[in-house]
1. Could you tell me which structure in 1, 2 was used to calculate relative contact order in percent (Cα under 8 Å, 6 or more apart) as 28?
2. Could you figure out which one of 1, 2 the value -25500 for helix-only ellipticity at 222 nm (-39500 (n - 2.57) for each DSSP H run of 4 or more, over all residues; to 500) was computed from?
3. If mean count of other Cβ atoms within 10 Å over residues 70-77 computes to 6.1, which of 1, 2 did it come from?
4. Taking Rg and Dmax of the Cα atoms in Å from the coordinates of each of 1, 2, which one would give 23.2, 66?
5. Ranked on distance in nm of label points 7 Å out along Cα→Cβ at positions 62 and 94, which label among 1, 2 comes first with the largest value?
6. If FRET efficiency 1/(1 + (r/R0)^6) of positions 6 and 54 (r between Cβ atoms, R0 = 30 Å, to 0.05) is computed to be 0.30, which of 1, 2 is the source?
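Bear in mind these aren't lab numbers, they're just calculated from the coordinates by the rules spelled out. It should be emphasised that the depicted structure is a prediction, and the values quoted were computed from it without experimental measurement. Cβ atoms are built from the backbone, for glycine too; each structure is taken alone.
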Structure 1
Amino acid sequence: MPLSRNDIPSSHILSDTCQLTVIGAGDTWAQARVSQKIAANTFVIQTSAPDTEVSWQVTGIRHDAFADANRIPVEEDKPEPDRGRYLHPEAFGLPAELALRSDASN
């Protein structure tokens, strides 16, 4: 069965979550799987037929110097004065008076 070795940039240490999509034309069906998990920034895809095109996406968390120094918080509580206010209250069928205002207009 055909194999494809795929390299990932060394600045990214990722989880082993990989999504594969087989792309093809014609009447032949093919399967694809990750036959070797990510190790040393490389993983291997195996297909059931030769010349099978596979789109892949690897997800995870970056661990390069910039990303480690600038993590994006997953979720933050709103400051007390902003609670119950919206960026676009109209989108929720609410009055414009519930819009967030900048510090200059408060």
Structure 2
Amino acid sequence: MVGGGIFAVLGEAVSLAHGATAIAFLFAGIVAILTSYAYAKLSVYFQNRGGTGNVFKTFSGTTSPSKAIGIINNLSTAEVLRMLKNNHPHEETRNYIVKVLDARKQFVSL
């Protein structure tokens, strides 16, 4: 969210860069363009909807939010965790969930 803070940053940039403020903003713009290009290339390479879509797919078989949320709301916490652990479409995420649940058991036993 861009609010009044942008003006404070501008004032700070002017006080630090003095006459080179325009160059500093040009440099920041170039960095922003390169970053956005990198994200665009990554999104082409890794073509999935990300975390939320995969969670919806775990519960409803589709990426439909309303169907998945309806199912999730009717499950207990333990059932939700079990389904995520066993049915998430990505093995790496399933392994991470197992690690988190194991760490939780160790923490609770303290």
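1. 1
2. Derived from 2, not from the others.
3. 1
4. Here the read-out was taken from 1.
5. 1
6. Details: 1: 1.00; 2: 0.30.
The structure behind it is 2.
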